[in-house]
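Below you'll find the structures, each written out as structure tokens.
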Structure P
Amino acid sequence: MSIEKLTKLPPVVIGYRIDPALPIIPLAMQVSQAGCAAPHAHPRGQLIFASSGVMRVICSRDVWIVPPSQAVWVPPEIEHEVYFPGEVSLRNLFIDPSASVGLPKVCTVFKVSPLLRELILKAVLVGDNYSSGSPGYRLMMVILDELLQAEPTELHLPMGHDERLLRVMEALLKNPGDNRELDELAKIAGASSRTLSRLFVRETGLSFGAWRKRLLLQEAIDRLGKGQNVTRVAFDLGYQSLSAFIEMFRQSLGASPGQYLRLNVN
């Protein structure tokens, strides 16, 4: 995804509106090939959910590729960026700081249950046209209860801080299909493969192999969500056979690429 070519979107002003009487302010947006003009933060927390389409979220240097089966929770005052490389039906819930107690203090991706999905879609119809004790208010309270019980997912891509490690990460982010091993990548890092191996574990909590696997999964979800052919995606990402790619996908996500798309993207 070329961020430079995307339409730049300013921060949504609702995120700065503090009003405990409105614990959730929903907002629906239809976006296409767009993204944040700059990293930003706001007093309201934000649940970012795409009812269709795939988005990329960068929060505290971690990266998520998010299909419609998931939603990203960004706590109040946490800097973040969001990008929409294709057509996305966006459903935001801006949550007042007074109502975010109990929700994670760090950016988190939640699995969206069928119930939570329908609640979010209903909330968008209500908007901010509700008062305390009204049916709309009670709906927002149910959503908060569901979010407190939502199951997080760990399929994000943690980034490092060490300059040597970042050189390797940035090279792979630019070309996810680069299948060079750590010994070869060490040449661009200015460090030994042993040092890089230690840095991956220390700064991301993942081995180099596990980190690259997550990168490939994120890239695959992104490309498949744009409608690219499964075979093309497999070979572009450096797999020697389609079956090897499908098996990796199935082991990681519990479904083949085709099954995953039908359940999560369409």
Structure Q
Amino acid sequence: MNLLLRFLTTFPEIIDSYFSYSLPGKAVRNRVLSYQTIQIRDFTSDKHKTTDDTPFGGGNGMLMKPEPVYSALQEPLKAQSTIVLLTPKGEVFNQNLATELSRSKDITFVCGHYEGIDNRIDLYSHYQISIGDYVIGGGEIASLVITDAIIRLLPGVMGNNDSLLEESFEDDWLEYPQYTKPADFLDIPVPEVLKNGHHAQINAWRKKQSLKWTLLLRSDLMLKHKTLTKEEKKLLKEIRQELIDSINQWIDYDPKP
């Protein structure tokens, strides 16, 4: 077994459901990874199995208590598991973090609810991660987003390793547009270059499209590159000229007959 994933949660059925299908299920069946759900309520001391309480200082909502979470963490900590706390104040998750975590042998996700977890639990985390600037119901969904990204990087999970190398964000560029049959759909044809069987031309077209759509849709990704290759600079110059020509065409366009 290569990777053990642990989930500290009050809703283990969410985790179980995820691992019952598609790539996650395949990874478990092929023993690429295993997973455990740790029910936080099992570590409470009252008859109602209470995991939350009102925050000191007042405020809306409830906060998860530190005692049961701390107790639930003891076994993972003894096993030297990598502790990941899902929190809105954490580092925003990206492909680099996915790659880094995929090298671990044992990962524990601490899934909060309500208004989060008592701040003292932060001390026991190795990573504090957010999946974005929006509100969701709990840490389970966030943990599964991260898990899904990690699983795709594990050897033996993806059917075609080449497809993994071409995924969006693997080299900080968005993936190029892709098409399948029919060759013409709603009067929108597949680009001719993709049908000519000339692999060098196809690869050049795909590289150019990746640069173009990264520039137009996610220019922030381009800022990560301190330097560009000669080929990338050449393609960007072509893209710049094409965009200028297109803009000029629309400026000069006169719809009158």
Of the structures P, Q, the one that 1.6 was derived from, the read-out being distance in nm of label points 7 Å out along Cα→Cβ at positions 81 and 105: Q
Among P, Q, structure where Rg/Rh (Cα atoms, Kirkwood Rh) as derived comes to 0.99: P
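Which one of P, Q has distance in nm of label points 7 Å out along Cα→Cβ at positions 89 and 233, as calculated from the coordinates, equal to 2.0?
Values: P: 2.0; Q: 4.5.
The value was obtained from structure P.
Which of P, Q yields 4.1 for distance in nm of label points 7 Å out along Cα→Cβ at positions 57 and 217, as computed?
Comparing all candidates, it corresponds to Q.
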Using distance in nm of label points 7 Å out along Cα→Cβ at positions 49 and 153 for the comparison, can you identify which of P, Q gives the largest number? Q
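Values in this text are rule-based calculations from the coordinates and carry no lab data. Nothing here was measured: the structure is a model prediction, and the numbers come from that model. Cβ atoms are built from the backbone, for glycine too; each structure is taken alone.
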